[in-house]
Structure I
Amino acid sequence: MKQIKIILAMMPFIFFASCSDDDDKVAMTEFLVSVVMPDVMGDSVTPEGLSVELTNMGNGRETIGEVDDTGSYTVTIEEGVYEIVVSGEKSYTSQIGEDQFEQTVTVTGLAENISISGNWDEKEIALFIAPSNQGWVFKELYVTGSQTPEGRMYYKDKYFEIYNNTNEVLYADGISIGESDHTTSSDINPWADIIDDYFVTHVVYTIPGDGTEVPVNPGESLIIADIGIDHTQDNPNAIDLSFADFEWYDDHPLDVDVPDVPNMIKYFSSSASIWTPHNRGFKSYVIFRYDEGSMEEYMDNYMVERVAPSGSTLIRYKVPNSIILDAVEMGTPSDFSSKALSPALDLSYINCGDGDESRFGKVVRRRVQSRENGRVIYQDTNNSAVDFHSTVEPQPGVIE
């Protein structure tokens, strides 16, 4: 009898413990991740071997696996809300005209706040080519100029727009802009023997400041104009650049110095009058920052000379590829003959029109790759043929 009483007394505790064990059981789900490779890679590149990382946002537990050759990864995990990251390197071949280019890039994809539940669940994730440059990029290059209603060329409204492609504040002080000495329509680049290490420029204009004076927030840009005015007052087909952040000024009767727009520091220009970017798009462009000393020291250390066909000596400046922040090769399909940039900086090139009148009033604009919490991330694979839109309407200062 005593034993029966003890058992009866313990039964509530046994029942409670049994219920607690049931409550502690975690519901599990068989989950399928499937990926879609970037269109630009074509069908020849398989996703096999890409890493998949699932993070449970509730408890921080991570599950890691790999995509198979069908583009799938299946795992049994506990129900919850997850972040899923897919990433890895892939090689593919780009076809640009008759030329083929082989390159290796990082592909990645992200899915956030994914609720996983039930016996079976799945999620498809579109992959994209990750930017190779996580800093400054050219967003727009407007080098062609416009035409007046009477058909005359108008060159004063040219500009470059550079963009902070990161998630943190960057400072633009000390950023310099350069235009290639080499013209891409020429058969021979006179600097071809150093192209793997240097870019040779015939202009150097630099944003002034001590390194903390020109902050640019994530997802914002700077407009660098030839002349920072509303050009539509002189030419209705031109562009309003009255909101430009900086202008390059040549202190010449043909130029205009706008008091309200700060001037870049002119360290060098091969022109005896004013510099205007090549209006047929036969030059290439870089932004760079020299951090090993002052710009005066850079000018002392990196001057180069060559002899022109006329016999005169030409002074130019070489920019180490290692300090170039972004680079864009430009040319036209009917005239492109040789590169000014190392393929490591830009695999191919981009054009605005084909050197004909369709180029006037048009820009090359970098493609939007993705958005992160509303912030635009521009595509930067170091292949301008796929990174830029060609011959589109100018949108200075418009981030979309």
Structure II
Amino acid sequence: MRTTVGIIGAGPAGLLLARLLHNAGIDAVVLESRDRSYVERRQRAGILEQGTADVLRAAGAGERMDREGLRHDGIELRFDRRRHRVDFPALTGGRSVTVYAQTEVCKDLIALQLRDGGPLLFEAEALAVEDAGTDAPRIRFRHEGREDVLECAYVVGCDGFWGVARKAIPAGLAQVFERTYPFGWLGILADVPPSHDELVYARHDRGFALLSMRPPVTRHHPSKEVASLPIESFVSRLYLQVPDGTDAGTWSDEEIWDELERRFETDDDWRLERGPITQKSVTPMRSYVHEPMRHGRLFLAGDAAHIVPPTGAKGLNLAVGDVVTFARALTHQQETGSPELLDAYSATCLRRVWQAERFSYDMTALLHRAPAATAFEDRLQLARLERIASSRAAETDLAEAYTGFPFGGAGGDPLR
């Protein structure tokens, strides 16, 4: 098999890149080790920055997002039993975020790719990237029980932290920057309407908590008498800070709701709605950056090159920034013959990556209580939150970073 761009991984980064290249008239093949059902059920982040939403629209993949996603114009910070809302549009010149699950982004992009894009091979396991430092890299992969080779002009590794792409960069050329955290997030999905119409980030002496949600999904009513009537299924997504290594199964449903109530407590009459918990899991917390993000004709994107703690909602959005940068650079090379933007790929992406790492780290340190935190450190956290609540400059810095810095496309086009 031959193609211009071999893409490893059919997560949102790989699928969006395939769409961008298709729209630019550049052929690509996507290899995904899992089956389609798994990719479309894989639960991940669900907060889209303004720039990410704009890119999906410009790529022709925003119709369902605009219809079913939830636009959020702010977040609420809770601390010391107080509530403070950060108004995004008022602080950023109109920017907002959209709550739309990664699974739904993948479904939309898969449908487009299968309808009018290039080959998308599920259950095609990439085994290695070979000859990355040459002008003719190859992806060795296994599909339908046979080994095969995809010959490419370029390879883009969107295959996550455990994928094979990063391993093709010689160790002597790489620098790794990493931090692990002594806590994680116990996350739940619950069949209950959200207790607030925007995300709530709570700092508490017992640890951090987050109230989030998923857009309502229309389904048939379970009652036979009214089976023809659709109902909306409201889903709440909530998180608790827990010690690293916690087993989600050791927490009963009642214990989870009780702890969430304690951490979200306020001095007004706000109440947390309880409901059936349908899923529990624990997410570890880490920060990771691999430099460079390019070696020869191999380019890394998304979790293959960087990981952020989820506090800043940056993981998916960083991956989108990477593939937009690559698609622009390759289109520029095809149109002008100049490799300038491709040569600058790693440096261009890393500027954005490190700003996201900085913001994600700051949000994590602001809201989570370290296991050995002192009273002095507790008061510093509260002082920082007070500063955000009382200073427009501090509040604006948070709002600009949370909604994401513009991609800066020519003439207002996020893809140029």
Structure III
Amino acid sequence: MINKIVPAIRTENITYAVRDIVVLANQVAKTGKEMLYLNIGDPNIYDFAPPKYLVDATYQAMLKNLNGYAPSSGIKEAVEAIEKEADRKGITNVHDIFVTTGASEAIDICLTALVNDGENVLTPTPGYPLYTAIASKLQMMENPYYLNESNGWLPDVDDIKSKINDKTRAIILINPNNPTGSIYTEENLRQIIDLALKHNLVIFADEIYDKLLFDGKKQISVGALNKDVSCITFGGLSKNYMVPGFRIGWGIVSGRKEVLADYIEAINKILRARLSANHPEQYGIKPCLEGNQDHLVEAMKKLSRRRDLTVEMLNAIPGISCVKPEGAFYAFPRLEMKQPDNHFVSELIKETGVVVVPGSGFGQVPGTKHFRVVFLPNEQILEKAYKAIGSFFVRYQEKYHDLVEA
């Protein structure tokens, strides 16, 4: 008899759709089929590169042997640059700033320092699966709130209000949103602030895509709208500066000091215990936030063309509709069908080699079906992929018309 090592119960419900779908894609790729990957938001796989000054700053830091431990909250020049960035965004009443191994670590640390077993955090649906993965690890109770597809994927404030209970500790906002590409309005954000103040909730403002904006749109930081609301604004270099592999992010804590003091100390206990974020890469933060942003101009020209192609071609497919993204580089098209979207995506990958992520991996309003596309690839790849999706969808509906959601 074999006595197996039993994993922790907290891992049972951890899923990560963006990466999990790669297992099937790798199996299909081994058959020799041409693959068209629209699943992972990594600009470096495609025709995007970081600004030279970022690479140079990191390289020079390494040459100077700044390769040891950094201060737990980050090097002084990086923290000061982030503070200036917060001021430019209109965020005042800042009481702490810390640099982390990607924004993901900042989010993980801040949730860990806040939420006890059995408590919950309001999480956007659809939303980035990192949050539900961390919730499973911390054994938090799930408390999803819905984004309104018919209203440009804005948070449904009435739904948020109805979900708040005596175990709720925070509200998570992803703005611009992943996976929908929506940007939240000032009115919408102010309504959420009112709820946070009324119920003494922390707002987690994930703004990692705050410089990737289309059509002259402006992104409003929720922390800039009210100096009293308890808010942690998350940012980083990965998307705006095209270095996801650097794993450099940060958190900015703002609000009333007397309300936040104990929580800030709890965050710093964890920061100290894990030592520090990557050291040399932190020297790229100041030149990025204070230097020229020319790379963004070129990036947004390309992304705008690819966004427009995505929306046009997907909306031209009968049975598929797509709300126009306003930021980031994702779209979240809707499928009008009875079949489960994870089955649709699996069959799409096997038959066409087009890799997308099922909407169920991000959460969605019950009864709706979606999939997420990343429109970072060039127009030729996108056009080929969307044509394949269109022709496949017709065949799929005919073949599986009796298949319904379990």
When distance in nm of label points 7 Å out along Cα→Cβ at positions 31 and 279 is calculated for structures I, II, III, the one with the largest value is I
Candidates I, II, III; distance in nm of label points 7 Å out along Cα→Cβ at positions 359 and 391 computed = 1.1; producing structure is I
Calculated from one of I, II, III, helix-only ellipticity at 222 nm (-39500 (n - 2.57) for each DSSP H run of 4 or more, over all residues; to 500) reads -10500, and the structure in question is II
Highest-scoring structure on relative contact order in percent (Cα under 8 Å, 6 or more apart) (candidates I, II, III) is III
semi-axes √(5λ) of the Cα gyration tensor in Å gets 55, 23, 20 when computed on, of labels I, II, III, structure I
Calculated from one of I, II, III, percent of Cα pairs over 16 Å apart, for residues 39-126 alone reads 63, and the structure in question is II
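We did not get these values from a lab; they are worked out from the coordinates using the rules stated. Keep in mind that this is a model prediction, so the values were computed, not measured. Cβ atoms are built from the backbone, for glycine too; each structure is taken alone.
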